[in-house]
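Got some structures for you, see below.
What follows is calculated from the coordinates using simple rules that are stated; it is not laboratory data. Everything quoted here is computed from the prediction, not taken from an experiment. Cβ atoms are built from the backbone, for glycine too; each structure is taken alone.
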Structure I
């Protein structure tokens, strides 16, 4: 770090603290209040296996990379030594922390782009109040980590461009490689961001004067080798479960592509039209619910887009961000498989572009118009903050919220409460209760999370598969197989319907209160 950069650090601290305080105000409160989404529950149970047995095995067919589980381990250990005693807060604190690290990465941009201080601060504020980011930064899924590592790659690349001297460039390259390896070990969609980043880097390189281009090429090869070695080391470290499971590396290299190509093209329940993300992020209103929209980001980004493709004075950073964001947005729109949290990767690009666009506006404005621009930004921040509050606290599991997708309903919590209550009546130790869950795996979640304190719980895909000798005291079955359960285990039991999530009903068979 140069002397100039050391002097700049204190000036970056205040904007970072302001943005961090705003971000935490939306991300930290009431982390455990929302029902556990099925995907969150699945990830938490995987973490519980690592926590209890100290063993992790990568599954390329039904799960993502291992970083999330290892990252959650210290949070869980701080809360308890046993998985059954951990709570939603421990898991959801993980994406909150990585959201803060993303903000830190954005705050460091002016160290390597001194003229970008205003752009970075604006982008940090927009990130802090973004409804989509506020909501999914409270979700125990991979997206928050992936965006954090992609931000680290971007800042490391800026550091490499800015620094002089072989050692500093190699250090920046190693940092880039470490973040790249972490992204690769987080979620398989990293390939989309890497491809968009490669095209964007080529476009930015072509925007650089030829003489400067040639100077950078001479020092590029050693840096490339350092970055690739660092990325490979991190990749192998995690997928091999810290050098204890070589098969994990082979699966990540050779089995993942086929599994995710199938998922992207042949999973009908998650196939949506190309405008799905645009509707979700840039303009959504359901019934009498409030309007959710971050479309103003695109408006703020327009000056940066004009600057990026200007023939007279192109800005290579703006060029990179513009090409990266536009390409990544188009790729995600084109892929049939869509879930709303995937939008975070390209939405972060729009936020960065909006920051640079705001700074560009200030450069061209004079007098009263500067005040007008600042007031406009303030209104956008208030508008987004209001949406973030609605998303996180008023409609956290409500279909009027565009980020609520195949979400666990409150009726599932009623089912869990009924099971726990009757288990307490049956035994002095509720954990001794034998529970059978018979439903397709997709309809089972998040019950394994909520039944984590019942070790005598068995899971089957069909009620006919439950062994007679298991003699379950409580049975949860798919709606269509309730009659099978009633014939086999229904004597002395009362049945009721519960909704796990929209469109998914299950039968719950509980012992009649007269029978203990």
Structure II
């Protein structure tokens, strides 16, 4: 059997970062880990090819070669996914679909022409798929149980070109102990975190190391600290392994806000090079957090938690949602004030979408507030809200546009990035040298040497950034002053500061696209912008503590 595994292209969203990715010579952020895991679960005798359409197009040779098409998609990939299903069937191919979107809405995949729709996780469904294919029983293949992740194999990283991605990805756990109303993680993976053994995780890292991978690794757990007992043990095993290999990897992950109240855990994470964390802050309005069951953010002080992470050496990427029930006029302004107060450079700001079958979806359906029309952008960056909010929709959407304009105006963005990196403690190596615990020439913490190709791309990326923000930008004088300031006052954070500046280049560009697309949606819905002040938080407003 010859199987073509296909990941539809991701449309433009907050996570695209196409400009900064191009600086580094890559084509997209992370490879499709789900498909790489499925590839490892398929029979060893099968011939496999991977087509990640964010990296390359499917060729005519690919279509002719394949006996079977295996598609995986998130909801944001819906349009590309459905087009691929139709093309596969027009070519007479057997088409199998899986992933979050087909799992949530299998009937849409079947109606598009899929022969098989696999609902759930591959570890306990692939054998059912193979049986169904053997018996000719088309339709939905499902195992309602959650698999034991100790049975999960090492993903087939050999199917990708590492240089196409700015990061590789591994997963140590699935599931989250919290049950935020708007999140579909619990529907897909459950509330009880399941985890791989520490030996499995180390084996995956070793496999990547032997393939020549270095640099960024995304720990794409739903909540990395969902089981603190597990993560403590994992980090204690990861740290010595990393040091024994010359620290080839640095990690980014996702975690709940309560991490900011556990300095010992933060310290263990940074010791294992987990230096960037994505945190769902969601709203500065306590009522909105309560209605949406975002309890970690109610039980832990927001500003203090973010500042603890920053001061103890972690880059924080925030997440905020506009349109939650319970928020009031000026929420967009309060989000901007929060980011100014904590000096967060980067946050994903989105309009609320109610994912299918979540508690939010069920409540809105019961209240008769779901919209009949669908919108494909469930990433939330450009999409229309798929429900009737409890405050004026025009007010929400205008605040959304204004918040993007304020947060990613070049001068405002650079000022936050500067203050954030100045406030970070120096790197571990710098602190160890300062304390006399490590001689400057020691190789204990020295990273694995970069290849000439990597060095060339880093130099090219730096030159491009200096051109865009140091010469072309309206804030170019500020950029040079801050660059010198970081170099003088916190030089060990210079590289991470420049990385933030590069990411900001994308977001500065995106604010115009957000304004244009959301304005079109407002016009289509006949929404008039209500009178009132536009976002300009010169004085910090009250925010959730």
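The value 68, 62, 45 for Cα extents along the principal axes in Å was derived from one model only; which of I, II is it?
Clearly, the read-out refers to II.
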helix-only ellipticity at 222 nm (-39500 (n - 2.57) for each DSSP H run of 4 or more, over all residues; to 500) gets -19500 when computed on, of labels I, II, structure I
Working back from 13.4 (mean count of other Cβ atoms within 10 Å over residues 135-142, computed), options I, II, answer is structure II
